[in-house]
Structure formats: C-alpha cells, structure tokens
Structure 1
Amino acid sequence: MQVRIEKVVYPGKALARSEGKIIFTDEGLPTELVEVEVLKDKKNYLEARTLKVIESSASRQNPVCSHYQACSPYQVMTYDLELKIKSEQLTEIFSCALHRELTPLKVIPSPATTGYRNKIKLSLSWDSRPPFLAYHEPGSIESLLPVESCVLVSDKVNAIIFSLNNLIKGIALPAVRHLEIRQSFWTKEILLVFLAEDEEGLEKVAELLVPTLALDPLVIGAVGVLENRKKPKFVRLYGRDYLEEKIGQTIFRYGAGSFFQVNPPMLEKVIAKIKEHLKPLTPVKLVDLYAGLGTFGLLLAEEASEILAVESDPNNIFYLKKNLRLNRVQHLTVAEGRSEDWIEEVLAFKPGVIVIDPPRKGMAAELIKSLKQQPAPLLFYLSCNPTTLARDLKLFLPEYELVEITGFDFFPRTPHIETLAVLRARKPVYWNLPAS
C-alpha cells in the first residue's frame, strides 16, 4: 500500500490516511510517499511498517548509525525539521488537552546534536558468535542490534565500546546482561557499570575485563550491580564509584544508580528560564519535589531564602546530602520520602515557589489536589513526557493560570522532548514578598 505522510506525531510515529482511516507507521517524513505493510487493523486506525520511501523529502538525510532506529530514529531528518516537528507535536498535545488554541510552542535547541549523552546502556549478546554489545531492536525484547559505536556519545566512550567488543570475543559471561558507560561532561572521566545476575559474574568482570579497560586514564572506576532483587546491590569493582558534574558553579556528585540529566548543557538553559520568572520574587522560599540529587534546589540556592527538597530514593538521598556539603549549602533541608507523603509539611513550609520534576508517569493525583487547595504563587513543572504533563496541567486549572510552556531538546535526534510549564496561582498567596 502506498500512502502520503502527513506529519510525525509523538512519540515518533509517521501518520498517513487511506480511505479515511488513519495509518501509523514507523518511518516517513512529512510529504513523503511511502510503501507500507499493514501489521494490525485496529478499530480506529491501522498499524504498519514502512517498506520503502518512494518520494523523499528534501529534509531527508542518511543516518550515521546502522542501528539508528534503536538509538536515534530522527537521524533521517535535518535538525531544523526535527525542531519544527517537536514544536508541532507539543502545540498539538497541549492545545488538545487544554482545549485552547496555542501559538506554536518554542523548542530550545541543543548546543550539540551528537556526542551529547553522558550515559549509554547496552546489552551483551553472549549467544552470538562472537559476542557483541547491542541495543534492543525497537519493540523487541529478544532481537538485538550490534553496536560498534554510537553517534550520541563521545569519541572516548565509543573507544571503550570498541575495546569491549574486542575483549568479549574470547570469553563468555552470560550472567552479565547489561553495561552502562557514564561520562562527566566536566571532567571527561568515565564510570563503567556492569549489571549482572550473580556475584560470580561480577568477579569474572573484575578479573577478565576491568584490568584492560582501567588502562585508560579516563576510566576512574567500575561498579557491579546485582539485579533480580528488590533492591539492587552495588559492588565496587575498581577505583571510584562516582562521577562529578559541574553546572555553572554548582558541583554534583552522583553514583552508578543515580539519576542525572543526560545532556548537562541543556539543564543550564532550563535554569536560565526558571531564573527569568524567579527574579521578581527573590529571595523566596522554595520546594524541590522529586528532588533527585537536589538538582533544582542547589542550582537555585542563591535565589532562595530557604529550601525544602523531597526525595524518596535512598541512593539519590545519599548523594544529595554529599552535594550539600560539597557546595556548602546550609539553607536546604532534606525530606526523605515520596513527595505526596510530605504534602502537609510542604504546605506548612509556605513556599513561594515549587519546582516539580517527576518521573515519566507524572505527578501523584493527591499531590495535585493538595496544591490546588492551597495554591503556591509559582510552580515550575519539568517533564520528560509531554502527554502526562498535559494531563496534569489540565488538573491544575482553574486554580492556576498557565504562564508559559517551553520545549527543551535534551534528546536531539530522538523523539523525546523535555518540557517546562510555568504556572501562576490565580489567587496568589503572598507568603514571600521580597523585602522592601
């Protein structure tokens, strides 16, 4: 079947129509004529895969990675078209959710579209001869795509991938299923993280792989993680078990199990945008929900008179407290637990500003309900999933008005979009007016 692609919808499906029925396929740029194979006939649409591009867009380009569909499917288009598509996607998502016509939403471009990721996670295919490092084929648990290098990480990380592919050719470590390579943008240092099913597998890694990899002066440590248990166990195999990153003048120390933004230069752009809105209110009492390593609390410490950071993950809390000492921040209090479990204390704190950075599933409903009943003057909501953000923003209305929505391209060449929403209480509670 031949169809004309109308647009690319979030999260990265090409949309066409045939005989009045919508078709979603895996590849195709706007205006392109493609040949597709229908895979599933749903009630309201068809699922398909693209077999061939018959008429190409002028914005189509050749992908760099052989495994581009697994790591960064937007490699097939120019970056200008990617930004346009992401802007259109955000505008459509939020216009539909909020039932209002929005002007095209801006997407802030990434300073770099290659080599920007500070972390890559790969599988190890021990059943192959020879074994190799791999990405999972999109939509498959079993099928693996060999990875010799990836355009999204630095040349030094790709050199590690090359070395590992050579090292594993003559050995078998089936208990070791995954590998993470993490690199600091600031120091360029690299931390290797091996994920295994048992301690014997990690002992073999320490014996057979780590000594050779550690010859690289940038490889400052290797950590093993025992999976398949309620709480993963971390085992130091060599050197340090943490990295450090610097954003502005703030230093963040983080470990093998810590969450940190994969594109640090883009984090600086988010902070700059937040500071634009904070400027009239400073100094202000600030709450950092889903705080992680204390990212926003620490980066906004100079704008805050007092900070309450709420975080539930013990690994993040460990490094959050270290980061307080590293940066000599004394006016931040750590609340250990889920954000929704601390809501009474958050409201009693009477914040002028709340920063929210939840996981992909979005905010807990009871947390939104409480923040509607006692509105904070200003909310910043950063999300890696625009669909759950749109759902949550709809719930915040009408107690809050939407000031601004901005996209930030943390993940260029991929369908992912980071989005910042700024909300202001319609009946603001002026707890924290600047001193006159």
Structure 2
Amino acid sequence: MTRFLSILTLTAAFSVGSGYSEDSAVSIFNGKDYTGWHGDNPHTTSKAKDKAASLATQAEEFKQHWSIENGEMVNDGKGPYATTDKEYGDVELQLEYRTVAKGDSGIYMKGTPQIQIWDYTEEGGKWKIGADKGSGGLWNNSKGAPGKDPLVLADKPFGEWNKVKAKMLGSRTWVWLNDKLVVDGAIWENYWDKARIKPLPPKGPIHLQTHGAEIRWKDIKVREIGAEEANTTLRGDDEGFTDIFNSKDLSNWAGQTDNYEVIDGAIQCIKGKGGTVYFDENLTDYTVRFDFKLPPGGNNGLAIRYPGKGDTAYVGMCELQVLDNTAEKYAKLDERQYHGSAYGIAAAERGYLRPVGEWNTQEVTVVGHTVKVELNGSVILNADLSKIDEYMADKPHPGKLRTEGFFGFAGHGDPVAFKNVAIKKH
C-alpha cells in the first residue's frame, strides 16, 4: 500500500468511479488525417537556435515518415514525433499501439520522456538496460526511483495490439498496460532538468516517439481531469494518517482560535484578523496533508514546528507560504515569499496552483531539517534548511533548526480555507 488509493481501488476508480468511460474520453485522432497534430522532436527543437524554422523543417519530414492506414497512425521509425497541438495538464490518456521485433518507442506527456515501449524479449538486445521488465515504465526516471521499472511484465506478443492507459496528476503518474497496473502513482521526473529539481511543467503536449522501427497507433483518446477528482485521487487512502480537524469546531486546537471560524467543514481565518492556530500536540517528524482554497490575493501560512508563541516564520522551523501567486500586489515579492516557500529561506517552484477559488491539495513532509512540499501532485520544494545561510533581507531565522513543535495555520487577515487535514507521524 502507498499513501495513494490501493491498486485494486484505483484500478476500479479508473474504469468506473473516476468517471472514465468511452463517452467522457475525447478522441484526439480522427483516423483520417493529422488534424490537431504536428511533427516535433523536442530533443531537436530544444537545441534549435530558430525554433520556428526547426518546426517548419520537421513539418515536411513529418509528411514523409507518417501515414494513415485503416484508421491507424503509421510511422516508419524515422522523422519527428507525432505531437498534439494542444497542451494538457491533469489528464487520462488512452491509446493502443503495435510495434515489431527490436522496436523501441515511447509516449511523452507534458512534453517529457517517457512511458517506455520496447521489445521485451532477449532477442531485442536491451535486457541490460531493463527491457526484460517490459514496457510501460517511466524509463527516464533515476535508477531505483519509483516508476522507472514496470511493476509487472504486461506486453503482448509482437503482432498484437497493446492497450495503454496513463493517468497524470501534476507529476504523479499511473500507467496500465493491457489492463495491468505497471506504474502506481510515481513521480515522473523532469528529464529536461538534469539535477531533477524542477517538477514537470503544469501543461505540455503529448508526443508519440519515433525510434528506428515501425510503430502503429490507434484509438487515441484523452479525458481532462477536474480539480475535485484530482484532489481525491492525490489524497488517496487514510492508511497511517489521522484526522486532526473534525470539520465542526477547533477542538484540540490552540492559539488565536477566536480569529478563525469553521465554514462548510473548513477552517477559515476571519477576514481582517489573523494569528496562528495550531493542533495541540507537539510533533517531531511527520507528513501533513490537506486541501486549501485561496480567495483573490489570499495570504496565509503553515506553522512548522511552531513553539506556541511568536512569529512562526522566525521562531518556528519555518512558515510555509500559502499565497495567491497571481495577485498583482504580490508581483514583486522576493522569490522566497511565494506559495510553498519556506518564508524568507527557500523558494518554491511557481505555476502549480489551481485557479483562485478552486480547492488545491497539498502534502508537506518534515523529516529532520528537511521540508518537502507537494502541491497538486508536483513537488515544488524539497530543501534541507540546515544547509541554507542566506535569508531574505539578511534577517536571521533562529528557529530554523528546531526538531519539534506544533503544526498550524498562520493567518494574515484573509479568509483562506483549509479542510481534510490529516497527519501521519514518522
């Protein structure tokens, strides 16, 4: 079991409970022409000095190496990749492919390699690099990382069609090959960032790779996933987690509770008031997960290892920002002040919040001096605060190395809402 839905539950949800059906999925290949598609090898395009010229050249090459037969995309193994004109964020992709002996291909999502497709037999010559484990894995993930190798061998013999279903929420990815789960909620690492620090972009195209051997594709469909469904899936099951907010009142919470109220099952700072409220249990290492919703210009924070009094941004281990990054009034902040950042200490990646007014889901893991923030399925901060000694405005953070304290919310006068708050102790 992982922190996500169990394999059986998630498999059932994919086919039924998640709303997936032939009716809700939209075909993105009409079987007649390449409307909605173009040629783009991102490895070539990313290196081009003139991107437009490179894509123009690839457009001509695309015509030479891609054709349509019996409603199928056919590639001869050469040329640029078949690429969607549209970019996708949270999405389910469904397709079928058929390749040949010694074939090697892949599916790029958000413009990033790749769900691996290859010859899984010894005769294919790639057992030394993992082909014996089969197709469907996130092959460009780091060695040993979850998702790199498929959980089971699920390929069909050559000449038969293979069915792929891939679900991507942020960077979290599930892959089914021929109805068998081969990747279970793994983070898809960013191939384009060699240090593997940045998450995948919020949106990007789907590429169908060419790699030296004929491959055919058909029945290509997508279903774009809304925030509510994505949040439910990302929260997963409750194994190991304990609810610390009863959705009714602030029992077992302390601090400036008079400045907060419970509305529709969510803790919310009263507009114009603020201060810190915290779960009244001293904690060391833990993971906390919750949903939150920002009003326009909303500003709040997470108190991490808060001592119970003082400004948690300085006397606690840190305050993790909860902020509407899109508000004009915040356009010129220090980078260490935006959402997910350890305030004044370490900057989080931006661009991963849902639109203002929608619920986001977030998970924070605090172990030793390290804090990791995963927002809507993408890790936007993963920092060892003990290794940082440069601060915003050169203002020291004396609580940075605290090893225990309270978890809470640090309000700044805006009605930011939090719900589904649960903690797992390590």
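With semi-axes √(5λ) of the Cα gyration tensor in Å, for residues 38-157 alone coming out at 30, 22, 15, pick the structure among 1, 2 it was computed from. Let's see the in-between values first.
Numbers: 1: 30, 22, 15; 2: 26, 18, 15.
Value 30, 22, 15 for semi-axes √(5λ) of the Cα gyration tensor in Å, for residues 38-157 alone corresponds to 1 out of 1, 2.
Quick check for you: by mean count of other Cβ atoms within 10 Å over residues 46-53, which of 1, 2 is greatest?
Working: 1: 16.6; 2: 10.1.
Structure 1 gives the largest value of mean count of other Cβ atoms within 10 Å over residues 46-53 among 1, 2.
Looking at structures 1, 2, which one was helix-only ellipticity at 222 nm (-39500 (n - 2.57) for each DSSP H run of 4 or more, over all residues; to 500) calculated from, given that it came out as -7500?
1
Taking mean count of other Cβ atoms within 10 Å over residues 238-245 as the quantity of interest, name the structure among 1, 2 where it is greatest. It would help to have the intermediate numbers written out before the result.
Working: 1: 18.4; 2: 14.4.
Across 1, 2, mean count of other Cβ atoms within 10 Å over residues 238-245 peaks for 1.
When relative contact order in percent (Cα under 8 Å, 6 or more apart) is computed for each of 1, 2, which one produces 17? Numbers along the way, then the final one.
Numbers: 1: 12; 2: 17.
Going label by label, the one that fits is 2.
State the single structure among 1, 2 that was used to calculate Rg and Dmax of the Cα atoms in Å, for residues 334-373 alone, giving 10.1, 28.
Numbers: 1: 10.1, 28; 2: 11.3, 34.
Working through the options, I get structure 1.
Hey, Rg and Dmax of the Cα atoms in Å, for residues 126-301 alone derived from one of 1, 2 reads 18.9, 63; which structure? All intermediate terms of the calculation are to be shown ahead of the outcome.
Numbers: 1: 18.9, 63; 2: 22.1, 68.
For Rg and Dmax of the Cα atoms in Å, for residues 126-301 alone, the value 18.9, 63 is produced by structure 1.
Laboratory data are not the source of any read-out in this text; all were calculated from the coordinates shown. Since we're looking at a predicted model, the values are computed, not measured. Cβ atoms are built from the backbone, for glycine too; each structure is taken alone.
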